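Input: structures, listed below.
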Structure I
Amino acid sequence: MKINWFPGHMTKALRTMEKEIKTIDFVIYVLDARAPKSSVNPKFQELIGGKPIIYVLNKIDLADDKVTDEFRKFFTNKNSTCLALNCTQSGIISKIDSAAKTLCAGKIEKYRAKGLTAILRCMVLGVPNSGKSTLVNNLCGVGRAVTGNKPGVTKGKQWVRVTPTFEVLDTPGTLWPSFSEEWQGENLALVGSIRDEVFDVGELALVLIEKLQKLYPNALSLRYNVDTQDKTALEIYEDIAAAKKFMLRGGEVDYERTAKTIVDDFRKTRLGKITLERI
């Protein structure tokens, strides 16, 4: 399933990031824990260069705990650390601050040797609807950054002072012009990083059914009380419609209603805590 969504404001946002990255000490990179690999924007990787990174696996309450822990270890190395959390939870400032001081210890010590206090500046990056502005709001303690539960809400540059020695730049959620692999666009669409109007929800539901059959083979049968063994995605799709009694006049399947229900049930964890990717 081929999906592309790259509005004009994203090009402008990338240009802004290119200008500001020179003033940044480290980057906070927000990833959706349900699709961590798809949340990594190759354009961001080019911009970041060798800057230290704090990866934040967000929305862990919606993701598979075991897989989240595997990705947390995967994204941790000598120049980066990874925190698994919900951007709405309390205590985030101390976690981010501690990680930042460890990653930027060299600059802090250099300033201290001169009798100065280092002010760390960071940029918050992430694909649309990953939770970037929610994280910034949490760090500030007030709703200063514009947020919303749909992709493409933050559209301008926003610097925010978190503490006297810690400043954050919130940036618009940005994708890239085209996905090198179809599964990237599919997974981002499933987690809500791409506007629903951009893709066919029926096709997406079929993709989701196929993914669940591979990764969580009991999820659909437990939720909808249907037999999924040795059946195609379309057969399961239609069985779910029959089980939910989603029928049109004449006994035809209401494919759109069924598709929206399946995708919504995934997004709201009614199918369980699910991660769409593996390392």
Structure II
Amino acid sequence: MALQLTVPTPLEYFAALVQSDDGFPLLEAAASIAQDEYPGLDVQQLLDEMDHLLARLKRRLGPDTPALERLRVLNQFFFGDLGFGGNVNNYYAPENSYLNAVLHTRRGIPISLGVLWLELAQGVGLQVRGVAFPGHFMVKALLPGGQVLMDPFTGQSLSREELSERLMPFRRGAESQGLDDVPLGLYLQAAQPREIIARMLRNLKEVHRASQDWPRLVAVQDRLIVLLPEAWVEWRDRGLALAECGHVAQAVKDLETYLARAEDGLDLDTIAERVSALRRAL
């Protein structure tokens, strides 16, 4: 009897990648997001391309190159020689979140550029982390003399004063809500790989919601729920997107899940009314 091998769907592949936080494959998971837009995308080919870039970078370094010099050479290679940088002309294009497109155009947003930079930095032995800074993803390198915070959109390092200045709008917003001020250091903590993928997906979520591209939004929500199965607001948002697509029964199921689980949700009454209206449409 011949064996029948089934190829996993893009969502099943993504689910396998993100099922555990142990050895979480950040680059591969981030690259796989683009399979919703490019179904024929070969993620392994992208990984091989990154390996090729890493091999080129390593040829510029010796076995005893100090960490600070490795960082300088990396930044010259990534931002200078390869020409990676921010897509200032079309910041909200969804392609900025697809690593295959970013590799091709050399243009992206902070988090997609940051993921590629982190992969190369780790490949040359640097201790680096992503930083979930409000409104703008950052990266940091931990060096013997201290840490360097960088903006992957520009390649520039940032002083504490510059970081504090960037935080001012968020701090003013917190003050207006009566919240206590948060020390700068708490904003500079390392982001875990799962958090980075969630932020990438939520960027796409906002792009698709702004353009009212409901089918693409549902695909992003599918991934967010696989990634964060107890983030009940994602069930709500998928339900609302499904309703816009006309998939009423599925929408009701997701919205009822939200109502049952999100006990402290501020919009429970509104969502309950929406569910009642959808049920009448069944």
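No value in this document is a laboratory result; all are computed from the given coordinates. Treat the numbers as computed from the prediction; the structure is a model and nothing was measured. Cβ atoms are built from the backbone, for glycine too; each structure is taken alone.
Supply the structure label, taken from I, II, corresponding to relative contact order in percent (Cα under 8 Å, 6 or more apart) with the calculated value 14. Derived from the structure labelled II.
Tell me which structure, out of I, II, gives 45, 30, 17 once Cα extents along the principal axes in Å, for residues 108-187 alone is calculated. Matching structure: II. Between structures I, II, the calculation of mean projected area of the Cα convex hull in nm² yields its largest number for II.
Using the calculated result 2.8 for distance in nm of label points 7 Å out along Cα→Cβ at positions 220 and 268, pick out the matching structure from I, II. Please list the in-between numbers first.
Values: I: 2.0; II: 2.8.
Attributed to the structure labelled II.
Identify the structure, out of I, II, from whose coordinates helix-only ellipticity at 222 nm (-39500 (n - 2.57) for each DSSP H run of 4 or more, over all residues; to 500) was calculated to give -17000. Only structure II yields this read-out. Once FRET efficiency 1/(1 + (r/R0)^6) of positions 68 and 228 (r between Cβ atoms, R0 = 30 Å, to 0.05) is evaluated on every structure in I, II, the highest one turns out to be I. Taking FRET efficiency 1/(1 + (r/R0)^6) of positions 100 and 204 (r between Cβ atoms, R0 = 30 Å, to 0.05) from the coordinates of each of I, II, which one would give 0.20? Answer for the origin of the read-out: I. Upon calculation of distance in nm of label points 7 Å out along Cα→Cβ at positions 92 and 140 from the atomic coordinates, which of the structures I, II produces 1.2? Attributed to the structure labelled I. Ranked by distance in nm of label points 7 Å out along Cα→Cβ at positions 52 and 76, structures I, II are topped by II, which has the highest value.
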